[in-house]
Structure 1
Amino acid sequence: MAAAQNTPLSAEDRDRAIDRTRVLDARRSGRRGLLIWLLLGPGVLAMLGENDGPSMLSYAASGATDGLGFFLPFIVVTFAAAYVVQEMGMRLGAVTHRGYGELIFQRFGPFWGWLTVGDLIVTNLITLITEIIAIRVGMAFFGISASAAVGLAVMLVVASALGSRYARWERISMGLAMFNLLFVVAALLARPAPGAVASALLTWSPLRTSTPQEFLLLLASNIGATVTPWMLFFQQSASVDKGLTPRDIAQGRTDTAVGTVLAAVAGCGALIAAAPLFTHHVDVAQLQGGAGYAEALQPYIGHLGASLFALGLIEAGAVAMLTISASTAYALGEAFGGAGHSFNRSLNEAPLFHAANIGVALVAGLIVLIPQMPLLAITLNANLLATVLMPPALVFLLVMVNDRALMGRHVNSWRSNALGIAITLIIAVAGSAYAVVAFLATLHPGH
């Protein structure tokens, strides 16, 4: 006991104590706005980080294929589902002070822990490849070479991790994430009819897609664009890294709600910006990997609008690189129990955490630069993979958030359980339906 009492505080302990003192002062003085500002971060970053390169391209493909129809309100619904899921993860982290991966190991054992972490690392690597592709595509519009684009993307992850401070990393990432709203400006430059947008949102227009496979591809891609496993790992672990406690759950919900609204608006903006391609009957089959979207839109939304769309792709890929690399680092750090897993720790204090954060981005960048790599196929299937892997992650989440030994009085309500189970089933059915239809299409090509 005496040895424990004489253990000096680490820099991480001191930094987090300073952050918590500010939170307590704001709470005592009744400054609600300041309190929300201090606790804002993990939810906003999880949601805007999920508006990544393949997600924005998925929304754009929906607008280019179906116009201002079925998928505009569907984006809003999927983000509402994402809020339900992420709120549970945030609450679980605030109550237990443990990340999602760490709790899987503790609650279900090493087999399920390593299986979950392994799935996440593979999925994150594939997704990071698509983020770098999005950055490369966006920068190509401005004449920047592929190698320079990849180098800048990886250096962003390196630079953001320097400083051994979660709060610093978070504010850099949030500042960059706000540029996701460039898609809203691009949408305004597309000059959509307000009545058509309102009608699409309120009446849920019928589908215009030509085949069941095309519809299910867009459906699964849009689901995978908003509800993914890495978001669970990231927001729960970031909530722990930020130091959220049960008293902060209300502000954590506000943080998640703000992120949900901003991300949904930006996602709808990407769809609306690309809708002129549907209106003018432009064949977008060759654009599904992302290359040429800005160029194809230029005649209809102008050079400024096309430039903003390209910049939006760069931002979407960049923020996702920061958050997805971080979720990989959190997962690996939590898997190796004694390893440090916090941005509040230096490279010497948490070498595995920082090596994983930077290393996974570096590996993804090197893969993108391999000649003849099937980048288009990787881009198209990234969101589909997330859709397939999400239901098991949700089952684990629901079990843990209903465990009274873990959560005490903060266990799920029956409404949260009903919504969580419904979301899990819908995602599972959507992913399975696309897999079956795609398989049958390979057996009977041309039908």
Structure 2
Amino acid sequence: MGITFGTSGWRAIIADEFTMANVRLVTRAIASVLNEEGPGGSFITGYDTRFLSERFAAECAAQLAELGFESYLTNRDTPTPTISYAIRTKKARGGINFTASHNPPQYNGMKFSTSDGAPALPEVTARIEQRIGELMSGSASVEVSGPATDPIELDPREDYLGDLASKIDFSKIASGKLKLAYDPLWGTGRGYLDEVLRRNGCEVSTVHDFRDVLFGGHSPEPSEKNLSEMKALVIDKKLALGISTDGDADRFGFLDSDGSFMSANHILALVIDYLCESRPGWTGGVARSVATTHLVDKVAAIHGRQVYETPVGFKFIGELINEDKIILGGEESAGLSIKGHLPEKDGILACLLVVEMVAARGCSLREMLDEIFRKVGTLYSERVGIKLTQDVKERLQQRLAADPPDSIGGRKLAAVNRVDGVKYIFDDGSWLLLRMSGTEPVVRCYAETNTKKDLEVLLETGSKFVLN
């Protein structure tokens, strides 16, 4: 099986495909591609809390140092957005974080970011994949671009946390004197998010704030089912909010003051509304992936903001951040960044924005969402993964490529969007999006409509469309 890069780098199962030999191979391929554009320069390597991540990172950093790069290696497990910030401040050629983000504990990965701190775009990763094949076949080699040196230890935490003060109104957070719960899910956010909140007047109770390479036996994803212990903490201590980040702290999760889980789609709409009100001098539109709620569009319309729609993958939103076209870009998979920040999703920033919003407005997330719903109407979204046999997969691919039907499940079709996958938009404003996985026999079915009951019906409609 060849090494392929997805929307967030290369991921594979540890000791199966993700081996020390393959880490060396991918490292050398990245170095070779960088050398095409110019020799040497600095490079940042970091890692998360997964099994052997620090060993893989050390080997990668040593390889880069041997090849003549000024090679920096973080002194502890480090959030992906912090690596992104370090790349920019060090003016590095790029960086790698050894992480599989929110994937199950048996996985690890190499998340490669380019010199702007953004996830590498498809044209870059395609060149890396090609170079991997050439190195394996012996048709290419890696030039040494300078004298070999030892990797340099890097502690990027304080610089990164200091930079957040230019984007977050910590005076509002301090004035709120909020009592919060934080669950880093055994990941890299511990000692970052809880520390900066305590420095700014919050009382923070934590769970799972230590390393566990098995992440409690499940994926380190801040989903509703994974936040039950934090929920008990929020309810028992009557806290204002529960906040969470995933394994490499680039995604977010929130529990309201009553312990109820708030979807990423709803959080994005709330934060856009808050930024438009609290940062009146900020110009620009908002961006969302094709799989993300149209509630973003409705809130943007209230404030006269343009909406940019992108394929799935934060790298596309990152381009708009770099071009200063948007005040916020977000994805339903719990990623966001804002104007003047990194072209990379940042769960720590997202949590701080929501804490600031709650402190400034003095009301719960549910109360804020109800107010949005009163202005623009209700919208509820969800996604499911549907496993496919080879026969069903081939039949579905043919159906998605064909001319669309007039209706699906009794819903009249109004438009079809092929930005990424196939999105069927119905005349009542509801929609279904079907996206094939590039790495496994799964189709992801996204749906949105105006009631929770109809959402269940629409997801069932999508499942029947896929399987029948």
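No lab work stands behind these numbers, since they all come straight from the coordinates. No experiment lies behind these values; they were computed from the predicted model shown. Cβ atoms are built from the backbone, for glycine too; each structure is taken alone.
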### Message
Ranked on mean count of other Cβ atoms within 10 Å over residues 234-241, which label among 1, 2 comes first with the largest value?
### Response
1
#### Entry: Among 1, 2, structure where helix-only ellipticity at 222 nm (-39500 (n - 2.57) for each DSSP H run of 4 or more, over all residues; to 500) as derived comes to -26000
1
### Query
Upon calculation of relative contact order in percent (Cα under 8 Å, 6 or more apart) from the atomic coordinates, which of the structures 1, 2 produces 33?
1
### Task
For structures 1, 2, calculate distance in nm of label points 7 Å out along Cα→Cβ at positions 386 and 402 and state which one comes out highest.
1
## Note on the structure
Matching 152 (volume of the Cα convex hull per residue in Å³, computed) against labels 1, 2 points to structure 1
### Query
2.2 is what came out when distance in nm of label points 7 Å out along Cα→Cβ at positions 34 and 346 was calculated for one structure; which of 1, 2 is it?
2
### Query
Where does the value 3.3 come from, among 1, 2, when distance in nm of label points 7 Å out along Cα→Cβ at positions 42 and 330 is the thing being computed?
2
